[in-house]
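Throughout, read-outs are computed from the coordinates displayed, never taken from laboratory work. These numbers were taken from a predicted model, which means no experiment stands behind them. Cβ atoms are built from the backbone, for glycine too; each structure is taken alone.
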Structure I
Amino acid sequence: MKSDASETSGYFNDVITLWVSRYDYNKGWILRPHSHCDYYQIIYCISGEGNAHTTDQEGNEHTYKLHPSCCLFAHPGVIHSIDGIDRELKTLDVKFAISNKALCEKVREIPDFVENCDPKVRDYLENIRMEGETRDYEFYSYSNLYLSLVILELLRMLHPVPNVVKMNPNFFYQEDLSDISIKVLAYIQNNYNRKIRAEDISSALNYSYRYLSRIVTKELGYSPVDLLERFRCHIAKEKLILTDMTLKEIAEDAGYPNIHQFSRSFCRIAGEPPASFRRNYLLGIRKDINFKSEFVNENNTLR
């Protein structure tokens, strides 16, 4: 069952998703100077480089260097633009409104430019895009939830907790793992691009593979070899999305002995061949996804 955004008020009404898109700015393109009077925009840099410029309502001008994992946070009334793109700049863009005055005051703390965003920010923004594209049951409520989490993550960055070590939130995260499982995961993450076998893992950790497999499978649901393949698939997905590397180059970079084994393994885990995965992802580039039928997006990108 699917719901329509115009009919669904959503559970998280303070944050209102208006529009989202995955975007690629080609070399020489610009985002012309403009501002929004009553809504915000987040432009998250996935890869590439460029220059972002902002001018606040007091006339103060700032220039920032765009790079992966940073984001431009355009507050209402702030003039913003992008230029200086020497090579393709890949972004995730979202436009949204906030109806709660107290939250608006809190969000004022977020600077126009945020560096070193937690990887979860990108994941949440990608989830918003996927929700808008699939328009599954309560997609609008989910999108507002993910957007609320993005804002919370950006606010949390302003108040870091000292001496806290964060594990990779995108892969293999699970609390209360045994030392054995932690060592296996560390070995995989440090050696996935080598041609390692079950006996290599066993030899490196000084345990029999049968023992390692029993412990790791119980805690993580997969054997060490299966985890290795899944991590390689995870790395390959990143390369397929973020780079223009050939399938052969990605296979080698992720540790597969050849492109045929790469394709078989990737298809088994991801459910589709790597070429199809990349093609389907690229279909979402420069595709406007409106969440509110009355919202009309203004395209300020100049080719």
Structure II
Amino acid sequence: MSPQLDPDLLRTFVAIVDAGGFTQAAKQVHRTQSAVSMQVRRLEEILDRALFQRDGRGVQLSPDGEALLGYARRLLKLHDEALAALTRPDLTGSVRIGTPDDYVDRFLPGILTRFARAFPRVQLEVHCEPSTNVRRLLTEERLDLALITCTPGTETGEVLRREPVVWAGAERHLAHECEPLPLALFQPGCCFREWALAALDGQGRPYRIAYTSASISGVLAAVTTGLAVTVLCRSVLPAGVRPLGTDEGFPVLPSASITLHRGRGVSAVAECLAGYIREGFGVDAPPPVSLRDRESLVA
């Protein structure tokens, strides 16, 4: 009988890689650490390959483990999509989600694509606005879900991720050496803008706001051409833009919390999308809502 790859074993394998070790992975898959170790041994026996290399620093993927990782992610993705599509085919309705456009290119494409494939009858309405506008739209009950950036310690929603915030400039230009420092920032009310100006004022460094935009594309247009520097989450920096550190005279900035907020009376379909968002941001979360749970969510 030919060997079979059990999705449960693959899920544990991927969890170990993403969590950075067996202990944290055990929490994610809700098993003991010894059970996780047994699952890895079983997977290695099936494949007759060592998937991890153990050294003094912990565990690292072996070359065979690296090869398996890509296949495992694709297999689990198809497995979950097929299961969702066949067990919840009747999920319908619409979801309105608001988000700063910083996250649209970085996080949302994969999340929304997986959700749309699993629930093709659900209509998605995405509003790209600064966090201050997203918060207002949520208060006005014009959104079902909202992604909002805020300062750690002031979060009112569910924290999905904490991101280092950095100064950034074009790799091949020297705008960061200009005096006064030219800045490309989001509109007033953006916490990144407030942090940048407060940090420069505290440092006593002269600056001028050369460009203001409500969108990240407008800000990056000024940065990539060498006309200004900006402040962004490190993970959204595109090719050709690099972080600027303290060795170049830039003050340290706070980290940003990316938080998920729900509107009043959130629907089952919106709660289902929330599950996909949590998964997409790497939050240890239960699987998206099932059909049998909808009644309790609506109530």
Identify the structure, out of I, II, from whose coordinates distance in nm of label points 7 Å out along Cα→Cβ at positions 82 and 226 was calculated to give 4.0. I
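Looking at relative contact order in percent (Cα under 8 Å, 6 or more apart), point out which structure of I, II has the largest value. All intermediate terms of the calculation are to be shown ahead of the outcome.
Values: I: 24; II: 19.
Top value of relative contact order in percent (Cα under 8 Å, 6 or more apart), among I, II, belongs to structure I.
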Looking just at Cα Rg over 2.2 N^0.38 Å, for residues 218-265 alone, which of the labels I, II belongs to the structure with the highest value? II
